[in-house]
Structure 1
Amino acid sequence: MAKFEFRLQSVLRLAISQLNERRRELADAQEAAQVLADRHDELAAEHHDVRNTRTKASIGENVRVERLLDASRYELVLIAQLSGLAKQQAEVEKELEQRRQRLVEADRHVRTLEKLRDRKLAEYTLEYERSQQRRIDEVATQRYTYQTRLARDGSDLHAMIENGD
């Protein structure tokens, strides 16, 4: 019997390749999300520092108005950057979800093909075992027939010898 060959093996290889690509795409998006989260943390910490500096500068006898205005302007810049960063994070989060969904779909496709391959292999194995059993049965039948003939011919020969033929 011929060696097992899954007819859709090339499709399975392609599906696995696509699955790996989807994993890389998701990892890239997760990395981008982490970069944005790190940047957000940096800006939030800087915003907190500026706010504290501005608050401290406004308390006391030597209030420097110019310094307060600079700190207020810089705080507005930081707030704008944080706002823009939040929008980017929302977009990246949407992209992350889409990539997760594509990964799930690719994984489902691969698992379906693998199950089909496993089922076809089980069918092949069963058919192979049946074929082997038929061969064994045929050999056993031939051997029985041979032994039966040999026994019969042997008894005929024995009878011929006794009769003196």
Structure 2
Amino acid sequence: MAVLQSWRRIAKEMWEILSQFLWLIFCFVFWLAGKIKEQKYLKSLREEEPEYSDIQILSTVDSASSSEAKDCCLCSTQVVLAIDPGKQVIAWILGMVGGKIDVYQKVLHMARRKAKLNLRKQARENNSRLIMNYRMETSNIFANSGSSEGQSSAVEVFAYGTIVKS
């Protein structure tokens, strides 16, 4: 009986200690899950991008004026990527301390790469190898909704251009 009571007391004390750090454990689990998902996403982009590397993307119109254009059409894509809760906590802490916040840069980089890939896919569907007058717009989604000033929980990238068939 005394052994059972001592185990209960030890378990109760352990739970009290763990409950103080439970939020930290959850943040670590969210961060780790987000990191694994981010690596899978980047791996899929790295595998898919070479398939469409023959399609040129130009931000100007006059660079390809030597080729005769038979037809053209507008292509556009929208990519929205969310920032996982673990990285949001890290960004919040870095925002309090100051310094470079890489969390948002990585998410924005992945969204831009995915938008370019989507435009190249559309060009391939239209039997073209050239996208001209390429433009990209970015914005924060859910900014300032319960988070501190300047932080967001998702990034939107809208990219568009003109598919030129020659």
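All of the numbers you see were taken from the coordinates with simple rules; none came from a lab. In this text, all values refer to a predicted model and were calculated from it rather than measured experimentally. Cβ atoms are built from the backbone, for glycine too; each structure is taken alone.
30 is what came out when relative contact order in percent (Cα under 8 Å, 6 or more apart) was calculated for one structure; which of 1, 2 is it? Structure 2 accounts for this read-out. Computing distance in nm of label points 7 Å out along Cα→Cβ at positions 14 and 126 gives 2.9 for which of 1, 2? Answer for the origin of the read-out: 1. Computing distance in nm of label points 7 Å out along Cα→Cβ at positions 94 and 110 gives 2.8 for which of 1, 2? It was calculated from structure 1.
Comparing distance in nm of label points 7 Å out along Cα→Cβ at positions 70 and 134 across 1, 2, which is largest? Across 1, 2, distance in nm of label points 7 Å out along Cα→Cβ at positions 70 and 134 peaks for 1.
Rank structures 1, 2 by distance in nm of label points 7 Å out along Cα→Cβ at positions 78 and 102 and report only the one at the top, that is, the highest. When distance in nm of label points 7 Å out along Cα→Cβ at positions 78 and 102 is computed for each of 1, 2, structure 1 gives the biggest number.
Can you say which of 1, 2 returns 116, 20, 11 when Cα extents along the principal axes in Å, for residues 46-141 alone is computed? Answer for the origin of the read-out: 1.
Given a computed value of 49, 18, 11 for semi-axes √(5λ) of the Cα gyration tensor in Å, which structure among 1, 2 does it belong to? Clearly, the read-out refers to 2. Among candidates 1, 2, the computation of helix-only ellipticity at 222 nm (-39500 (n - 2.57) for each DSSP H run of 4 or more, over all residues; to 500) that gave -17500 used structure 2.
For the structures shown (1, 2), distance in nm of label points 7 Å out along Cα→Cβ at positions 6 and 38 is largest in 2.
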